[in-house]
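Engineer: Below are structures written as structure tokens.
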Structure I
Amino acid sequence: MDFPIPDFIPVPNTETMQMISIASLIAGICLVVAGAVFLLLNKRKEKKTHLAWILICAGALLIVNHGIQLIF
């Protein structure tokens, strides 16, 4: 589906969009790893783990979203 894009909206080329998706994919992986580290550290201290789960969920959403964009 090709929708007409108005001239006043800047649209990057495909290489730039691919680099943005790869960077977001790497950021998502880092968020998941950071969340897992916080989860393991907080489990030992028996503290609340809300931040860890938020980081893991945000990272997983980034991975899924930009992974699909890279596939298609």
Structure II
Amino acid sequence: MPLSFHKHAWELRGFPRPESLDYLRRVGVTYVVVDAERLSEPRLEVLEQALDLHLLAMEHGLRIYRLDKQPRP
């Protein structure tokens, strides 16, 4: 397991909160794949309201989002 795994896991523990989206931007992420079946209902609701993520495709519980380059105000 690469050393970066634990850092990424720590920084993304609150996904999709704004802090975790900012971290993804800092490391150069532009697209996010989410296994929606593994997220709790409250977290799915936050995901659906995240203005910086744009749903591109959905199939079999997997969702692909585009992450804005800059956070929305």
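Here, each number is a calculation from the coordinates, and none is a lab measurement. Keep in mind that this is a model prediction, so the values were computed, not measured. Cβ atoms are built from the backbone, for glycine too; each structure is taken alone.
Engineer: One of I, II was used to compute Rg and Dmax of the Cα atoms in Å, and the answer was 12.1, 36. Which one was it?
Structural biologist: Only one of I, II returns 12.1, 36 for Rg and Dmax of the Cα atoms in Å, namely II.
Engineer: Let me ask something else about it. Work out mean count of other Cβ atoms within 10 Å over residues 36-43 for each of structures I, II, then name the structure with the largest result.
Structural biologist: I
Engineer: With distance in nm of label points 7 Å out along Cα→Cβ at positions 4 and 28 coming out at 0.7, pick the structure among I, II it was computed from.
Structural biologist: Clearly, the read-out refers to II.
Engineer: Now a separate question. Given a computed value of 31 for relative contact order in percent (Cα under 8 Å, 6 or more apart), which structure among I, II does it belong to?
Structural biologist: The read-out was computed on structure II.
Engineer: Here helix-only ellipticity at 222 nm (-39500 (n - 2.57) for each DSSP H run of 4 or more, over all residues; to 500) was calculated and came to -27000; which of the structures I, II was it taken from?
Structural biologist: I
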